[in-house]
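K.L.:
Structures for review follow.
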Structure P
Amino acid sequence: MTHSKIMAEILVPLRGDDTDVALLQQALALAELIDGKVASVYAQMDPTELMAWSADGSFASTSASLIQSARDGNEQAWADVQGRVEALATGRGGLTVERLVGLQDRLLARRAALSDIVMFGCETVRGKTSISPVFEALLMDAHAPIFIPRTPISMLTGTALIAWDGSVEAGRAAKAALPLLRMAGKVVIIQSVGALEDEGKELSDPARLQDWLGRQDIKAHIETMDASKDTASEILKACTTHGAGLLVAGAYGHSRAREFVFGGVTRTLLKTVTTPSLMLCH
């Protein structure tokens, strides 16, 4: 039986402003590198959801005129998004745009379920944009594979580092990054022994990941970081030493009442703008 070549889908949630163009250009460059396609998606709140319950439990309805005004604003915003994407897609294939209306995080979680990579910009992952809560929800609740471009896409053909601790999160990240790791000229597995859990420590052996990568025809080297030093700092130091274009890592944290609390290493990687491009999974 003959199978057709698999084409990866890169999903790009849009902010709805001019910054979308630069992110989509990076997504198109990535798609060209890994032989994929780019699906951009713009999610908007349904104006009727603006109706809310007041603090004392009484129903406060937004007037019909305000709802209509919000609908008109949504239509104009959608038209602007379409215009930007269509201008970028002119003369090239592999770029689409779609619209979702409703609760952003829920709809985008469902939309991302069958996507291979979900791409967000640096400002969004640092909590600075209107879709930052969507990024957090997709990463922490939907377990979507998140790619954050911080260096030119061409650097993905250089050195890739995998921060490995044997966790489920790190394993998910390594699997999700497979299309990118295949493009890398060099792959290095880095590990801080001091950061490992005592239970099942043998499962954290980087040789396990090295063997799995070998079965994917990817040769990887192993380096051990200084266990006496801060793990995040050592990861960043390794990225600089190797001139890495990609860092693959598990993301750690939890959500509480829709407030996301990232672990220390994850928080540092998200906030430090000098890191290479990131592939994260929770």
Structure Q
Amino acid sequence: MLRYESVGMRYADGTTALNSVSLQVPRGQFCVILGASGAGKSTLLRMANGLTAPTQGQVWVDGTQVEPATLRTVRPRIGMVHQQFNLVSRATVATNILSGALPALPAWRAYLLRFPAGLRERACQLAREVGLQPEHLRRRVSDLSGGQQQRVGIARAFMLAPALLLADEPVASLDPRISRDILTLLRDQARERGATVLCSLHQVDLAREFADRIVALRQGSMVFDGPASAFDEATAKALYQAGDPAAPREAGSSIAELPGDGRRLAAQAQPALLSLGGAR
């Protein structure tokens, strides 16, 4: 469904955001990207819908390479849920949900916000499915709580029934109880539709609870790829506390190869790192 082939991102000032990451996410999988701030999680997600172009390698969505010439074809198949919700605060809930269908509308309809009846009905249905009440539809988004706003964001993301959903730190701004509610909603909505989810998180406990698979990034390199059950406390400690990654590392290498404290910490982990073999 989603395939990254040796993707890298190097900025003009020499900063490397991603270092030759290869990853394949099959249809229907809930894959969580873990890593500290600056690890490259958002960059990886943004490459999937063409918001960031790799300086090395290729990205493929459902058999189509993501590049400028294919964006109009690829983007309607991808939904996105944002950390800061990215809603129009002065617009109504209904308008924000309907905006998820804009990529599929003719330019004149998009400009005038003239949505066909079928899309309006779908927006109402999605609002119900994410736990919003009919009276919410006419309210301004600015009048909603953070959890309610993220529900609007999820409904918007599913307007075009995407095959792939990207979620960039979707619960970073929410308290723990609401975070679980939102991730449960995201997982259930995706499963109901057979959608693939690529979700970046900071919270290890939530990743273990909701992910089918965890991929961990550190300083732009992939250092873990395996089932959520294999990402134990020692592996988490190695990921977040180890020293700088040895660069470059061969594909299939692990965090256990890192120098200094990283080697010592990783030695406590189960042999889950890359060699566990999530889909590649």
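K.L.:
Have a look at P, Q and say which one yields 23 for relative contact order in percent (Cα under 8 Å, 6 or more apart), as calculated.
P.N.:
Q
K.L.:
Here P(r) over Cα pairs in 10 Å bins from 0, in percent, for residues 104-239 alone was calculated and came to 10, 35, 32, 15, 7, 1; which of the structures P, Q was it taken from?
P.N.:
Q
K.L.:
Can you spot which of P, Q the value 3.7 was calculated from, given it is distance in nm of label points 7 Å out along Cα→Cβ at positions 40 and 136?
P.N.:
The correct label is Q.
K.L.:
semi-axes √(5λ) of the Cα gyration tensor in Å, for residues 96-151 alone computed as 17, 13, 12: which structure among P, Q?
P.N.:
Comparing all candidates, it corresponds to P.
K.L.:
Here helix-only ellipticity at 222 nm (-39500 (n - 2.57) for each DSSP H run of 4 or more, over all residues; to 500) was calculated and came to -9000; which of the structures P, Q was it taken from?
P.N.:
Attributed to the structure labelled Q.
K.L.:
Computing mean projected area of the Cα convex hull in nm² for each of P, Q, which one ends up highest?
P.N.:
Between P, Q, the highest calculated value is found for P.
Coordinate-derived values only; no laboratory data. Keep in mind that what you see is a predicted model, and the values were worked out from it rather than measured. Cβ atoms are built from the backbone, for glycine too; each structure is taken alone.
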